[in-house]
Structures are given as structure tokens and as C-alpha cells.
Structure P
Amino acid sequence: MAIITLTTDFGYKDHYVAAIKGAILKEVPNANVVDISHAISPLDIQECAYILKNTYHYYPEGTIHIIGMDSEVSPENEHIAVFMNGHYFIGANNGIISLIAKNTKHQELVEISLPNTGKNSFPILEVFIKVACHIARGGKLGVVSKPFNRLKEIKELEPRITNNGKTIIGNVIYTDNYGNVVTNITKTLFEAYRNGRAFEIIARRQKINSIHHSYNGIIKYELPENQRLGPSDLLALFNSSGNIELAIYKSDLKSVGGASTLLGLKHLDMITVNFL
């Protein structure tokens, strides 16, 4: 049974997601259609790439990933398909696939070439689905494409090392549904420069001097409950993607708030690590 995933910024109010699923099932009735996300911020290339690159490798090889974002075709935004790490990716040449493929060599990169598919306002439905269903039925990419070698590359914002290796200056790259903010400072980079030293993480006016490996790592269960840190307290942790994340324990953006709102952090805001 073919697995086809969907990642878009369409939201759920409109008919788009339902139309896509219906069109897939009409062509491949036994396809397993999986939503990765339809709540990505509109046209946010970096956010889409972050979500997808931290998701796709959990799926079986042979999975087909449709990326529905900024997908209107133009001479500078071709429709492409990539096969890498045993997975197929179908989308526009807008930089998302280059971010997903960072440090990964793709086995096949092609430009989609289908007859009678000119410019239209819904290319996911008219183009991407046809290619995905073709692959799902066992078809080869070469049948629906032509050679291509101009993958648009977008460089991710990298942390800066300053102060003779005593300071890492990073940035917020993603905010999740709980208001937790993810930075581009990885555990690997952090440990490479720490050298056993104490440290402080500075976010706005807040300072944190410990990093946990889980959200409840902030709680010292050996202490009486009234002496523990817990809900509404700020913490830092290495998240499942290996990045430093700032969070409010048991946060809720609709009530107590999250790290993004309580600290006033937004995309690309600076986070500093000082080694003491």
C-alpha cells in the first residue's frame, strides 16, 4: 500500500485539503494518505522545511511526500521531484527541498513534465497529485519528467561563534503549538564549545543555567512539592531534533502563555549562550 504524505500551508477552513485527498483516492483507492501538517505559516519556507525534515525519515522507504507551498509554476519556480534517502519529494523549486536535502546527496532530481498542465492556481491538484499517484502505482520518475540540475538553494541561518569560543549567538527558527521556541543551536555545537564549563543561556532578559533532556527534567522530585519548579516555569532542553529549545513547563498559549509570548520571542530573535 502506497503512503502519500501532505505538507501544506492551506489550513482547514477551505476545500483544498479535502479536494487533494479525494483526488488521490480517486486515482489510487488503496493509498494511505497522511497529513503531516496543514497549519504551516503561509509561505514560510523555513518552517515547512523544519517540520518535514524532522518527520519524513520516520516513514517507510518509498513514501511519497507532496509539498504544497508556494507552488505556482514560473521560470524561477519549476515543479520538481527528488528521490533521496529512499523517499520521494514532490514540490516547487522554492528552496524547501534544498533545506530538507542539506548534507544529503539526492539520487535523482528531475523537473516535472506533464502534457496539458499549463499555469493554474491549484498545481498540487493538477500536477503534484498526478506524479504522486504515478509513483504510487509503480511508475518511474523518468516517465513524467525531464532532466534537471538547478535545485534552488537557500542557506539556513547558522549560529555564530564569538568571544574566542566563549559565546554562541543563535536564533529562533521555529515556534511550536505550545509556544516553545526552537533555536538553531544544536547539542553537537553546544558540547563542542562547552568543554565542561558552566554556562548561561540569555533570551531577552531571562537567563537559564541548565539544560534538560525532557520537559519534566526541571522538576526535582526529591523535594517537597511546594519547593519544586513546575508548571509555568521556564526551562531549556535539547529537543528530539537535537536543538536547544526554550519552553514553559506545561504551557498553554490560550491560558498561561508559552515561551514565545511570555519572553516576547519571535522568528529569528537572538538567543545567546555564554560559557563562564
Structure Q
Amino acid sequence: MRLRKGLAVTAIAAAGILGLSACTDSADTGSAPEQEVQEDVEFEAGTTMAELNEAGKITIGTKFDQPLFGQVDADGNPQGFDVEIGKIIAAELGIPEDGIEWKEAQSANREPFIQSGEVDIVIATYTINDKRKEVIDFAGPYYNAGQDFLVLEGNPEGIEGPEDVAGKAVCTVTGSTSEANIREYTDNVVALGGYAECLEPLRQGSVVALTTDNVILAGLADQNAGEFEVVGNPFTEEPYGIGLEKGDDAFRTFINDTLEAAFDDGRWADAWEATAGTVLELPEPPTVDRY
């Protein structure tokens, strides 16, 4: 099952039609589009764009364990919507795909990676929020998600929303926005290193649900046919942004310009259809926040 075109995931879920119990057949990943690399592009001297262009390479932090958005394939190559967004930005910098170094970013190390210069940008289902903006900057958003619950197929615990998990064990990832959000509803939180690590505790019944953004849960449900379903009732809004060094306004403006151009010329939609679009219908692109 794919969701109706033209509707944002949060709006779909509010209408109660995101249930992924019928969407768990394994979906083939589409062919990712090749990005046209800007060969003659020039940037103002001293800018991050000029430095990356001259070096001919960029280091991007992304998730390696999240179906549809960032997951390594059998050859160890990252695949997913976040990865394709990274390729679009690199191409606009004049950097080909083989000039991208992908570094695994986990929820707990995304800000440190940026602050230390270990990566140039992070594109990793990275929710924009005020606390994170105290230490880094964000371009975007390039997608809007919402936090939900993954439960056993048939929803034996009858979980319909966050109020239903009070006092119950819920799994999520250390350092994520999801962890902070769910602690407002239960003090019995099992925080692990990756979302896939939560699947076995859910299977065994030591937790009643896994909670994170609905699109991540949709990918996990799709990869584990017949085992899990998404409740389909998001209780937050999670705008995904691209993290970069705080105060680098020129680079942030460049990335925002690139995103808006990709929204308009179809590259963003093509990237979605080749990745997350194998399970979910194409949403409307968000409005970039040029704060």
C-alpha cells in the first residue's frame, strides 16, 4: 500500500490512514537518479562552498540503519532519501558521487560530528529544533515527519497514542528527539543505539512499542513483512533539516537555495520516488525556513 499523492505524512496520519500493517510486503528500491554535476561552478573565495569545490570532496554524515532514508546495502553503500539529498547538494558544489565520503551518523553523535569538523554536513533524519540550533545551524527542512509507534501486528496492547504507553516499556534511540518526546509520557524508556535494535525487544514482548518518526517506522515495517504495524497517529511534527557548522550563513543559504531549486525542478521528487517512494506516496515539499 502506498499513501495518497499530494498529502503530507502528518496530514495523512491525522486522517488515520497511515496504518502500515497492509504495507509490509518488501518493496524493491527504485533506481536512484544520476545527478548532473556542475562542472564550471564558481564560488566566492574563502567560503565553504569554494573550499569543498576546490577539494573535490565532501564528507556527509548519514544513518546506516534506517530503511528508506539511510541504510547500507550488501556492498556497504548507503542508500535512501537522505543519501539522494546529499548527492544533490554535492552535485551543485561540483562534486561527483565518488567525491562523497559517507560517515555513519547516529542520533547521539550528530552535533559532535559537526562541531568537530568530522563531517561537513549531516543529513540523517535530523529534526530541526531550538536546542540543537544553539550549537549548530540547519538548512531546510527538506521533509516533514511525525513521531508515531511501531507495534506488533494486530496491536495487541491497543496502543493508539502516547497516553496509552504510560508506565509501559517503550524502545527508542539514545540522543534522539524521539527519546526526549516519549519521556514526557512514560518513565520506562529503553534507549538503544539504533532503531533496528528495538525490533527484537518488541518481538519478545520486553517493550510494547518502538517509537520514532513515522517514515522510519514505515521502512522497518516494510522490511519485516507481517510482523509489525505503524499505529498511524503521529503526536509531533518533525521537520528534517541538514545540519552544518553554526554561523556559516553563506553555506546555509547555498544549501537552502539548492533545496528550493530541487523542489521546483523535480530532483527532490525523483529522489523520493526512487527511495522512500517505493513504500510511501509523494508528499508536498516543505517550506524552507531561512531563519
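Taken together, the values in this text are just the output of simple stated rules run on the coordinates, not laboratory data. Please read all numbers here as calculations on a predicted model, not as lab measurements. Cβ atoms are built from the backbone, for glycine too; each structure is taken alone.
Given that Kirkwood radius over Cα pairs in Å, for residues 142-229 alone, derived from a single structure, equals 16.9, which label among P, Q identifies that structure? Could you put the intermediate results ahead of the total?
Numbers: P: 16.9; Q: 12.7.
Computing Kirkwood radius over Cα pairs in Å, for residues 142-229 alone on every structure in P, Q gives 16.9 only for P.
Given that distance in nm of label points 7 Å out along Cα→Cβ at positions 78 and 102, derived from a single structure, equals 0.7, which label among P, Q identifies that structure? Numbers along the way, then the final one.
Working: P: 2.4; Q: 0.7.
It traces back to Q.
Thinking of P, Q, which structure, once mean count of other Cβ atoms within 10 Å over residues 206-213 is computed, gives back 25.0? Present the calculation step by step, with values, prior to reporting the outcome.
Values: P: 14.0; Q: 25.0.
Checking each candidate, the match is Q.
16.2 is what came out when mean count of other Cβ atoms within 10 Å over residues 158-165 was calculated for one structure; which of P, Q is it?
The read-out comes from structure Q.
Taking Cα Rg over 2.2 N^0.38 Å from the coordinates of each of P, Q, which one would give 1.15?
Numbers: P: 1.15; Q: 0.97.
This value belongs to structure P.
When distance in nm of label points 7 Å out along Cα→Cβ at positions 38 and 174 is compared over structures P, Q, which one is greatest? Walk me through the intermediate numbers first.
Numbers: P: 2.1; Q: 4.0.
When distance in nm of label points 7 Å out along Cα→Cβ at positions 38 and 174 is computed for each of P, Q, structure Q gives the biggest number.
As an exercise: helix-only ellipticity at 222 nm (-39500 (n - 2.57) for each DSSP H run of 4 or more, over all residues; to 500), calculated from one structure in P, Q, equals -7500. Which structure is it?
On the way: P: -4500; Q: -7500.
The value was obtained from structure Q.
Comparing structures P, Q by relative contact order in percent (Cα under 8 Å, 6 or more apart), which one has the largest value? Kindly include the intermediate steps, with their values, before the conclusion.
On the way: P: 15; Q: 31.
Biggest value here belongs to Q.
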